[in-house]
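No value in this document is a laboratory result; all are computed from the given coordinates. Here the structure is a predicted model, which means the values were calculated and not measured. Cβ atoms are built from the backbone, for glycine too; each structure is taken alone.
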Structure 1
Amino acid sequence: MSVPARPVVQQAAFVGGAAGMRWRLVSEPADGGCIGTVIAVHAFAEEMNKSRHMAARMARLLAADGWRVVQKDLLGCGDSSGDFGDATWPAWVADVDDELARADAGRPVWLWGTRAGALLAAAALPRRPQANLLLWQPALSGAQHLQQFLRLHAGARIVGSGKASSSAQSPAQQLRAGMPVEIGGYEVNPALAAGLEAASFDVPADFSGRIAWCEVGADAAADMSPAAARVVERLRARGVAVATEVLAGPPFWQTQEIEVCEALLQCSQRALGPSAGASTAAAAVFAESAP
C-alpha cells in the first residue's frame, strides 16, 4: 500500500553571502518533521536554466518524502547578487559550504549535484565528509566541461552570431591570460574558469557517506559512460559505497525545449528513501551496476 505524500511548504528568502545576497528556496514537509537535509548544487550556465524545471519537481517530491530541500542560486546566478561575470570558483564553493554549515548536524545530509554541480559538491565535502552525494549526470572533469562550454564560442562565430573579437587568442587563451570572455551570453571570469578547469570529481580520504550516481541515456539497458565507470571502480576499490543506475530519458540539461525525465525523479526518491530508516533499505533496492 502506498503512503500518501505529506503536504509541502516552500519559503523563499534572500540570505547573506560573500559579496551580497543569495536567493534561497526551502521546501519541506508542512508538519516540520524533517528527516534530514538535501542541498541542491545547480549546473553551470545555461545547463542550470535547462535543469530548473526538473530541480523544482525533485525538490517538491523529496520534501513530500520528509526531506528539507534547499535550493540556492550561487553568486552571479539567477536572482542572487551580482552578474555571472562576478562569479569565481572559490565563491561558489563557499556558497555550498555555507549551506552545509546550516544543515542539522544530527540528521542525514545529501549534496545533490547536477552536472558541474557534482564538482562543486565534491569540493565542499571536506567541510562535512559524512555527507552523502546524489549525482545527476555528473561532470567528472572541469577542464573538459569548460572546453565543451567554450566550443559555444566557436559555434556562434561560425553561424555569425558571435561578437567580433580583435584578439587573435582563443577564449581559453584569453581566460588563462586573465581576461574575461563572453560565451553564449555569459561573461566568464578568469577566476571561475581557472577553478573549473582545475576541478575533477573525487571525494576526500575521510569520506564516509554514500553516493547515488544517476546517468540518463537513450536506453536504460546501456552501460555507464566509460569515464564514469572508471571513477566508480576507483571509488569502490577505496571502499566507498556507490550505487549506480542508467535511466532512459531525455538529456534535459541541454535540450532545446524543457524536458522532464520521470525515471530520474523516481530513481532519486528510491535512493534517498521516504524516511531516515528507509534510506538504508532504499540503497539496497537502488541498482548497483557493475562498471
Structure 2
Amino acid sequence: MEFHQIRYFLAACDHLNFTRAAESCAVSQPALTVAIQKLEADLGAPLFTRSGRQIELTDLGQSMRIHFARIEQSRKAAQIAARHLIDGEMDHIDLGIMCTIGPALFSPAFESWRRAGNDAELILHNIWGDRMFELLLSGALDCAFIAGSAEIPEGMLVEPIVREPVELAMSSADPLAVKPEIFLGDLHDRTYVDRLHCEFREGFFNKLRDHDMVVDVVLRSEREDWIQQAVRDGMGVSFLPRNSVIVSGITTRPVKGIDVVRSIQIATVLDRPQRNTVSTFIDTMKRYDWKQPH
C-alpha cells in the first residue's frame, strides 16, 4: 500500500462521499476510487459498503481508520522535520505531546519560555502514546511530553517534570458537582463516558469490579474533545486529568477511594546531541515552576 491510498481513504472516511473526498484531495473521483479499491484488494476485504453515491465504513474500515490515521500522522511529522532540515530552518522545535495531555499546564510554560527571549517556533504534534518513542528515535521529533507509565524503550531518556491528579469529570449542572465530597459508591449505576486513551482505564474498571459496582457505559471514544463534550452535555461522568479540561461547563472533583496521580515526563533520545534551541527549551521546562492552574 502507498501513502496516497491512505490519504484518499481517510478523506473518504471524513466525507463519506467519494466525489467530495476526491475534491478535498485535488484528484479525480475515478483516481480516488481506484486507489481505494487497490487498498481493499491488498487488505483482502472491503473498507466501505456502497449504496449509490452513499458510502459507509465496514467494521474493517472502522478499524483501519484508526491505524491509517496514525500512519498519516507519522508521515506528516516526518515530512515537516525533513522540510526544516532541507531548507535549513533550524530555529524550531518539533515537540510531541501525548494526546491525553491538555494545554492548561503547558501554555503558561511555553509563554514563560518565549518571554525569556526564545523566539524559536514551536511545532506541536498530537501523538498517540505508542507512536511517540518511534517518532523520537526516527528524528521526526526533537522531544516529547508523555504521561503514564508506558514501557520505556532502550535508548530513551525520560525525566519527570510535574504530577497531575486524575479526577471525576461531570457536567457543572450534575448534582455531584455541588457535593463537598464524592465517594466511590456515588458512581454506582451512573452513566459513564469511556476514554479509550486513558492510561488508568483498566485499573478504574478493576476497582469497580472489586467493589461489585457497575457503571452504564454510554459512549466510548479516542477523541478527548468528543468525550468532554458528552460529559458537558450530561451524557455521563468520566475520569479526566485535572488540567486536560478544554470544554467549559465541566467540573472535576477527586473521588475518595480512587487516588490517581499521573506523572508527566519529558522524553528525549539518550546521548543524541541536541541543537542549542532544543537544549534550552528542555532545560527551561525542567526548571519551570509547575503550578497547577486548576
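Below are the figures for this structure:
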read-out	value
Structure (1, 2) behind the derived value 21.5 of Kirkwood radius over Cα pairs in Å	2
Ranking 1, 2 by distance in nm of label points 7 Å out along Cα→Cβ at positions 8 and 184, the structure that comes out highest	2
Structure from which 21 was derived, relative contact order in percent (Cα under 8 Å, 6 or more apart), options 1, 2	2
Distance in nm of label points 7 Å out along Cα→Cβ at positions 56 and 112 - structure with the largest value, from 1, 2	2
